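So, here's a batch of structures to check.
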Structure P
Amino acid sequence: MSDTKFSFQRYEKKYLLDTAQYNELRHELEKYMTNDDFAHSTICNVYYDTPDFSLVRASLERPIYKEKLRVRSYGTPDRDGKVFLEIKKKYDGVVYKRRTEMTDSEAVSYLKNGIRPADDSQIMREIDWFVRSRQLEPKVYVAYDRDALKGIENDALRITFDRSIRWRERELNLCRGDVGEELLPEDTVLMEVKIPGAAPLWMAEMLSRLRIYPTNFSKYGACYKTMLARGDVADEFTANEIIGIGVTNCA
């Protein structure tokens, strides 16, 4: 697909909205934003981690540098369907995403059995080094329904709205369908603002006026915290460190 991007470098800010905030914001954004080329999609992911969850544990400590690996599809693929194997890194507030395309069966064979696909690109070599330097296994499946907007004057500005974020700890294969347990309350929408540089002034003013504030939220991290709270996994986090899955915005 000629429009597919395989490398991203940008700032990302996350916001948790209630229904009233979402409706008012969407109305005001009509002056500045339009539908993205892929305006509506269901995004499905399987996150990989070490047996002791070292990647997500490090991420929750909010270090200056963090990284994760996932397999992503748009909709539920079959075994020969297209998926993306992605490394996502964040350093000093900047997000870097590198991904390569393959079939679901190739991704599973590579990550489970070490059978490397034919792709010999630089991105694949980076992913291969990441995978081979760690003992990785599938940990969590996460899916959500996304609406995506792009700026009318600057199409590098993107805003996405994720609804019905659902997850599961079993059947960690993209081909198994997008069912799962809801991660957030029904009336909560996760908004992400993605831009190469600073946000435009109109956006800063609009979010401030609507009392919409950025928050630290990770889908995989929230799944892990839920597992901790239930006692599904053991960890050295205290009860106070487990909290923070709620949906209130941070002032």
Structure Q
Amino acid sequence: MSDEILTPPDYLSPSSVATFNQCPLKFKFSKIDGLYEPGTEATMLGNFVHEILEAMYQMEPAMRTIETAKLIARDVWTTKWASEVGTLIKGEKELNRFRWTAWWCVENLWLLEDPANVTPHSVESFVKGEIGGVKIHGYIDRLSISDGVAKVTDYKTGKTPRPSDVKDRFFQLMVYTQLLPSIDIDEPRSSVELLYLKDGVRFEQEITHDDVQVVVEKLQRTRAGIEERCKSGYFEPSTSILCNWCGFKKICPAWTKK
């Protein structure tokens, strides 16, 4: 316990909600103390691939080809990602492995869809608002609108989950469907879509009233939990296999290799 009353962040994001529910202490380190968590190979891979696809989907449909994607990948690698990834991965062989892994993710997009036939309403849209009284914001990878349905799409470069675990992975996108009015989108229905690029697997679901209620209740529980811990001054660590990839191991009192 502490006499110090900490100040919670004004806005949450789906990723910060996930962080708090994974480990309250990690949330405190990053979102309250403002400590920097170094990037990992997984996060850099995801960001590199996202940047390639964002640039491609901003082009005219006829330009969205594998050849164009290769040109974009080479350009953003040379101008940005070679130096950033080089701070984490050393050696030409390992850098080439990283680039090939990223490229296979990009190439697998064509197993799931023909980008020339996709009509995005927007890419990397910033959304913010309140859900159940909880302020929240974030970025939508891709938003499409067709036949009265607003579809929120997210690209994933990590491991494809088991079908039984997919529901949890939809949470972030379900949050975003409730923030669409902040960018003047008011379609009667919404759906979410996860594209797992490493394996070329798609998961999609239309959002129901029950889904929305689950989102509201989880956000409210999370916000209440954060505020309770800010008042007490104590954010407990929660250990799991995920600790092995945490950037705060050196300062965590609970760290032991899992």
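Taking percent of Cα pairs over 27 Å apart from the coordinates of each of P, Q, which one would give 37?
The correct label is P.
Given -7000 as the derived value for helix-only ellipticity at 222 nm (-39500 (n - 2.57) for each DSSP H run of 4 or more, over all residues; to 500), which of the supplied structures P, Q does it correspond to? Don't skip to the end; give the middle numbers.
Values: P: -7000; Q: -12000.
Among P, Q, the structure yielding -7000 for helix-only ellipticity at 222 nm (-39500 (n - 2.57) for each DSSP H run of 4 or more, over all residues; to 500) is P.
Assign the value 4.2, calculated as distance in nm of label points 7 Å out along Cα→Cβ at positions 87 and 119, to the correct structure from P, Q.
Checking each candidate, the match is Q.
P(r) over Cα pairs in 10 Å bins from 0, in percent, for residues 55-158 alone computed as 12, 39, 35, 13, 1: which structure among P, Q?
Values: P: 12, 39, 35, 13, 1; Q: 12, 36, 32, 17, 4, 0.
Only one of P, Q returns 12, 39, 35, 13, 1 for P(r) over Cα pairs in 10 Å bins from 0, in percent, for residues 55-158 alone, namely P.
Which structure, out of P, Q, was distance in nm of label points 7 Å out along Cα→Cβ at positions 127 and 151 derived from, given a value of 1.5? Working shown, then result.
Working: P: 3.0; Q: 1.5.
Attributed to the structure labelled Q.
Each value in this text was obtained by applying a stated rule to the coordinates, not by laboratory testing. This structure is a prediction, so every number in the text was calculated from the model and none was measured. Cβ atoms are built from the backbone, for glycine too; each structure is taken alone.
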